[in-house]
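J.: Next up, some structures in structure tokens.
Throughout, read-outs are computed from the coordinates displayed, never taken from laboratory work. Please read all numbers here as calculations on a predicted model, not as lab measurements. Cβ atoms are built from the backbone, for glycine too; each structure is taken alone.
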Structure I
Amino acid sequence: MVIQGKEVSNKILSEIKDALNKNKLEIHTVALYFKGDEESKVYFQSIKKNADKVGIDFKITEVEPAKLIDEIKRLNNDSQTDSIIIARPFPEGIDPVEVSDSIDPDKDLDCISPYNLGKLNYKDYDVAPATAKASIDILKYNGINLSGTNSLVINRSITVGRPLSQMLLNEDSTVTVAHSKTKNIEKLIEESDIVFLAVGRAGYLKGSSIKSKKIIVDIGINVVENKVMGDFQMDGKFEHIDYTPVPGGVGTVTSAEILMNALKLKMRSK
């Protein structure tokens, strides 16, 4: 089965639009990107298209790296700005910890502040890192129960792997986190029910290498010869593998999750 994200994304967007209309809310969000980072700009533009559909004001603004912290602080104090998201990866010279510490948790659209990340540990959160949340929701919306499963997360970043592993624990999945220094990854993959791939290497895992029944959640986005590809390659027809495609899978849902965060932050501040 190919686990598509479009229907999930549309459902989330519909929920956002209904909530905005019901509560008569206006939401104003600012997305900051750095000069020359066209990939992030395009990504934000794709989010803006969905924001326009549901009625959220999503403003995309270029910022100089040296002025990032000052701009974050200005937006923190701007009563007309409800939430903020900053493009990644950061340019050289920017301290990710300083950025996370600088953003107001109540305006933290991508859940990078220590406060919002910490709430994941207590299963007491309204906003969550969008990619991690999308990776779980795409399964749950398709009727896949995570409780009792063995999950392998191949990524340990602060924005994907670490929050995703905590959220999977909250869903009663048994979680293993692997990374570049992990030994016997092939064995771990074969022993897992669900594999969450965020390696950043096109075709890192191939369907032909998988012997047992498995769900592959492909979080990777790679551009190869102007074509977007994931970390997983279905190099044949294998009925024992269910997987999310790239494009059309987790990334499609992530855009909607960001806007859902915008709604939840607005509701938090009411």
Structure II
Amino acid sequence: MSFIKTTEQDSNYNHLEKMSVSALLTSINNEDKTVPLAVENALPQIEILVNKIVIKLKQGGRLFYIGAGTSGRLGILDASECPPTFGVPHELVIGLIAGGDSAIRKAVEFAEDSETQGWKDLNAYNISNNDVVVGIAASGTTPYVVSALKACNQNNITTGCITCNHNSPLSLTAKFPIEVIVGPEFVTGSSRMKAGTAQKLVLNMITTSSMIQLGHVKGNKMVDMQLSNNKLVDRGTKMIMKEINVSETEALKLLNQYKSVRNAIKNHNDERRK
């Protein structure tokens, strides 16, 4: 099968340095508009992977994201937002990046080129075949990611990926690949742009749909969210007011007493049934 690295192809635009700010912004925006359509084309692949993830998580497994550079940072971002949004343990969705935590803020030279470190990083978490590992790489060629997924396959661990090239080494390695083909970047090779946007959209889909399937959303509300600031306390209070038809004072009292929207509603309803 042929492999064309479209993420590295020459931009459809030239002489960017001669463009006005207005022309630059308009052109970038026009390119960005194509990303959701590329994601739409990948929905069948996303659905297959999400179904596999939900099965494993319901069985007590974990979801790992592993990537380098922008891709690794996006995985960490998505993983870090799951506990406050859905009230799940920090150990349920874990993001790993080539070069370790210091690479979140500053690039670590050649970290992504290691063909052994990815598997070592996963093993630090006692990875097992109860878990799912999703490799993230716009190019689909990052050695750190590809080698980690190969090792996972050898150990009967479910593997998926998010990449922006068709038939890449990563796609061919992952058991459940997602390919979002966004085409050349506005700035040639700058995959932090359209490819990064596509990856963020897919990551949102994966965790949000998985957490809904696991029961962490009721109606359309984040009933298990962590009450980590005043905004979220206010949001939780309004959820309770609407759900059980009580005053703001009573809702806040219940929220403070039971420490979560779900528990406040459940215990209030239980008391009413007695």
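J.: Given that FRET efficiency 1/(1 + (r/R0)^6) of positions 193 and 241 (r between Cβ atoms, R0 = 41 Å, to 0.05), derived from a single structure, equals 0.45, which label among I, II identifies that structure?
T.: II
J.: I would also like to ask the following. Computing FRET efficiency 1/(1 + (r/R0)^6) of positions 49 and 185 (r between Cβ atoms, R0 = 25 Å, to 0.05) gives 0.10 for which of I, II?
T.: I
J.: With volume of the Cα convex hull per residue in Å³ derived from the coordinates and found to be 163, which of I, II does the value describe?
T.: Source structure: II.
J.: Work out which structure the value -15500 belongs to, where helix-only ellipticity at 222 nm (-39500 (n - 2.57) for each DSSP H run of 4 or more, over all residues; to 500) was derived from one of I, II.
T.: II
J.: For which of the structures I, II does the calculation of P(r) over Cα pairs in 10 Å bins from 0, in percent, for residues 57-168 alone return 12, 41, 31, 13, 3?
T.: I
J.: If you work out distance in nm of label points 7 Å out along Cα→Cβ at positions 113 and 137 for I, II, which one comes out largest?
T.: Structure I comes out on top.
J.: When distance in nm of label points 7 Å out along Cα→Cβ at positions 121 and 209 is calculated, the result is 2.6; to which of the structures I, II does this value belong?
T.: This value belongs to structure II.
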